[in-house]
Structure 1
Amino acid sequence: MKTMSGNFPPTVDELKDSFELFADSEEKYEYLVELGRQLPEMSPDLLRECNRVLGCMSSVWLTARVETGDPPRLSLQAESDSLIVRGLIVIVLAYFDGQDCEAILKLDGDQILSDLGFGTSLSSNRKNGLAAMIKRIKQQALEALGQDTSSNS
């Protein structure tokens with residue numbers, strides 16, 4: 001399965017358009033699995049404990065590289081051992097990868113799920129895992145902007 005543009009990750013608009021096509025949660029989950037199959041694997045040397053996202057039931061690793069500029073941007077890579085979570089990672093990449101750090105701080109995980117029609121159909125464990133990934137990305141954005149992350153929880 002390819003995304004509408006054939007590019008990876010799909011754009012936010014492509015995700016919204018795709019998820020609007022599905023009538024029920026089961027079809028959305030099937031699409032998440034398909035997205036997860038498209039996620040490139042991370043280099044094994046990045047699958048270290050320091051890159052692991054705490055708060056996820058599945059194993060999730062996430063790295064963020066700061067691309068200097070005005071404004072600085074984050075370049076993200078992530079991996080999971082669960083296909084559904086890999087699909088959620090694709091969504092995270094679509095929304096956050098390559099974004100400037102100020103824009104990252106304004107993105108809301110609950111709004112992202114609402115935009116894609118997940119509302120209440122995503123389990124609380126998966127929502128918590130998604131929130132943990134987003135929190136980690138926002139911490140990286142704050143660090144890139146030179147702000148203290150110790151007071152942000």
Structure 2
Amino acid sequence: MPSARKPSYLDFDLETYPWKQDIDYKEHPEKYRVGKGEQGVLICEPYKSKIGQFWRFKTPEVAKASSEKILEMFHEYILANDFVGADMARKYLQMGYTRARRYANYKGGKKYDKNQDYKPLERGTGSAEKAESAAIFYAAYKMAEAHPIYKSLKSDWKKRLG
């Protein structure tokens with residue numbers, strides 16, 4: 001019987017996941033789905049490769065440069081009326097925040113002990129430096145999410161395509 005504490009990502013079912021690695025979402029944007037949070041961010045090409053190469057949060061300085069570059073890309077996608085690109089950039093900004101927070105909360109970024117039935121590890125053992133990185137990404141993420149053109153494009157996309 002599976003553990004009640006077992007993280008849900010361990011039973012990830014790629015077959016039912018709406019985002020697919022073999023789709024070029026620039027060529028076929030109609031196949032893109034907004035989803036929740038950061039879903040699809042590590043799958044949707046060519047955006048994953050274009051944006052992901054700049055995604056870093058090791059130090060606040062690195063996080064600042066990274067979030068600024070990704071936010072710049074977000075604005076370029078908005079100007080090009082490329083909702084998929086803008087949404088993926090927004091997801092990378094959100095993921096910068098959530099991953100840096102994970103490292104801020106847990107030493108080594110590990111939340112569960114897989115050797116002890118996925119028992120949650122002690123919170124508050126992480127890095128203050130990563131908390132700063134998280135705050136930097138959070139500000140950029142909120143800026144992107146609140147962008148009026150992005151909000152309009154997202155609302156329209158969800159009504160039309162999901």
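Each reported figure results from applying straightforward, stated rules to the coordinates on display, with no laboratory input. None of these values were measured; they are calculated from a predicted model. Cβ atoms are built from the backbone, for glycine too; each structure is taken alone.
Out of 1, 2, which structure matches 19.1 when mean count of other Cβ atoms within 10 Å over residues 75-82 is calculated? It was calculated from structure 1.
Compare distance in nm of label points 7 Å out along Cα→Cβ at positions 43 and 67 across structures 1, 2 and report the one with the greatest value. Spell out each step's value before the answer.
Numbers: 1: 1.8; 2: 2.8.
Largest calculated value belongs to 2.
Determine which structure produced the value -16500 for helix-only ellipticity at 222 nm (-39500 (n - 2.57) for each DSSP H run of 4 or more, over all residues; to 500), calculated from the coordinates; the candidates are 1, 2. List each step's numbers first, then the result.
Values: 1: -14500; 2: -16500.
Going label by label, the one that fits is 2.
With distance in nm of label points 7 Å out along Cα→Cβ at positions 51 and 115 derived from the coordinates and found to be 2.6, which of 1, 2 does the value describe?
The read-out comes from structure 1.
Comparing distance in nm of label points 7 Å out along Cα→Cβ at positions 59 and 83 across 1, 2, which is largest? Please list the in-between numbers first.
Details: 1: 1.9; 2: 4.1.
Structure 2 gives the largest value of distance in nm of label points 7 Å out along Cα→Cβ at positions 59 and 83 among 1, 2.
If distance in nm of label points 7 Å out along Cα→Cβ at positions 11 and 107 is computed to be 1.5, which of 1, 2 is the source? Only structure 1 yields this read-out.
Supply the structure label, taken from 1, 2, corresponding to P(r) over Cα pairs in 5 Å bins from 0, in percent with the calculated value 2, 9, 16, 18, 18, 15, 12, 7, 3, 0, 0. It traces back to 2.
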